Structure P
Amino acid sequence: MAEASFGGATFSGLATFNGAAFTGDARFNEVVFTGGATFNGAVFTGDTQFDEAVFTGNAQFNGAAFTGQAWFEVARFGGNVEFMRAAFTGDAQFSFASFTGYAAFDGAAFTRNAEFDQARFGYLATFKGTTFHPGESSTSFRESRILWPDLEHVLPTGWHIGQVGDGEHTIVRVNSNDRSQ
């Protein structure tokens with residue numbers, strides 16, 4: 001599929017894009033998925049935008065490949081979301097995203113910048129076996145929030161749950177004095 005633009009569309013029921021190949025830019029900005037969405041094994045070779053998308057059910061991007069920029073800014077995931085074994089070879093933006101259910105990034109690979117700034121994890125977050133670009137500033141969780149810090153979160157290597165001044169919890173680098181990371 002060449003360029004695709006679904007901006008503002010509503011998908012009722014389960015929306016299935018498993019194995020789809022988007023060879024141009026794919027825009028799902030402000031899309032509403034009311035019954036779940038699956039993009040397992042999908043390939044996005046252009047830039048991909050899910051900015052302000054709303055997933056009211058579960059969402060799966062297992063094994064998806066994003067070779068351009070991938071934006072999920074201000075996306076709202078109302079159910080469980082899985083990005084297990086997803087590959088991000090361009091920058092990935094999850095800033096201001098909210099994850100109400102289980103958020104699984106297990107085995108995902110981020111080879112460029114990965115930003116989760118001001119993201120909200122409302123339940124369990126797992127990054128087991130996730131790899132990030134080794135650059136010190138390539139991964140960011142600035143002002144992110146973990147709403148259930150007592151759950152058994154699996155955070156990326158080198159990160160832990162820290163407390164911020166207002167009693168809430170965030171994800172910070174191990175041995176970091178900068179609580180904003």
Structure Q
Amino acid sequence: MITFRRIRTPDETLYRFMEDLLVASFPIDEYRELPAFREYTDQKEHFYNTVILDENVPVGFITYWDLNDFFYVEHFAIDPERRNGGYGKQVLEWLQQTLNKPIVLEVEPPTEEIAGRRIAFYERHHFILWEHAYVQPPYRTGSKEIPMYLMVYGLLSPEKFPAVRSAIYQEVYGVGNEK
């Protein structure tokens with residue numbers, strides 16, 4: 001059975017596991033600089049940096065934000081040696097059962113097979129793809145915007161897209177609504 005532990009940087013072993021997995025799992029343009037990531041972990045109460053444990057052994061991590069009307073999943077990764085073992089399904093079920101609000105996350109457009117499989121995975125877990133024009137703002141100076149889509153669980157109305165995008169842009173990326 002998996003468990004979830006919110007971590008802070010003084011949780012050195014778990015934090016190092018999370019940070020190493022973050023760097024290994026995401027292109028550099030898809031996460032903020034590590035000092036800023038550490039600051040968010042320790043100082044932003046509505047940002048949850050959570051390690052996924054199986055029998056007290058770390059197997060993955062998920063970061064998410066409480067944005068008042070919904071939760072936004074920013075990063076989610078399972079250790080490559082443990083992928084395809086059902087952990088992703090268990091994490092999504094935990095989120096859906098534990099968080100008492102809708103859930104939103106970003107996915108790449110299905111232009112490559114892996115992106116299509118990722119969308120299908122979330123759809124099997126009752127997420128709906130919103131095919132609205134959306135870009136992930138740059139995390140770093142010199143990085144470019146990344147075309148994405150939003151997927152939602154518990155938010156069936158696409159009319160909420162502008163408000164959802166606005167909340168993510170302002171709270172997570174620190175930018176206005178010009179995208």
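We did not get these values from a lab; they are worked out from the coordinates using the rules stated. Not measured: the values here are computed from a predicted model. Cβ atoms are built from the backbone, for glycine too; each structure is taken alone.
For distance in nm of label points 7 Å out along Cα→Cβ at positions 81 and 153, which structure out of P, Q has the highest calculated value?
If we compare distance in nm of label points 7 Å out along Cα→Cβ at positions 81 and 153 over P, Q, the biggest value is for Q.
Thinking of P, Q, which structure, once FRET efficiency 1/(1 + (r/R0)^6) of positions 41 and 73 (r between Cβ atoms, R0 = 25 Å, to 0.05) is computed, gives back 0.55?
Answer for the origin of the read-out: P.
Tell me which structure, out of P, Q, gives -9500 once helix-only ellipticity at 222 nm (-39500 (n - 2.57) for each DSSP H run of 4 or more, over all residues; to 500) is calculated.
This figure was derived from Q.
So if we calculate FRET efficiency 1/(1 + (r/R0)^6) of positions 9 and 97 (r between Cβ atoms, R0 = 25 Å, to 0.05) for every structure here (P, Q), which label has the highest result?
Structure P comes out on top.
Identify which of structures P, Q gives the largest calculated value of mean count of other Cβ atoms within 10 Å over residues 65-72.
Top value of mean count of other Cβ atoms within 10 Å over residues 65-72 goes to structure P.
For structures P, Q, calculate relative contact order in percent (Cα under 8 Å, 6 or more apart) and state which one comes out highest.
By relative contact order in percent (Cα under 8 Å, 6 or more apart), the leading structure of P, Q is Q.
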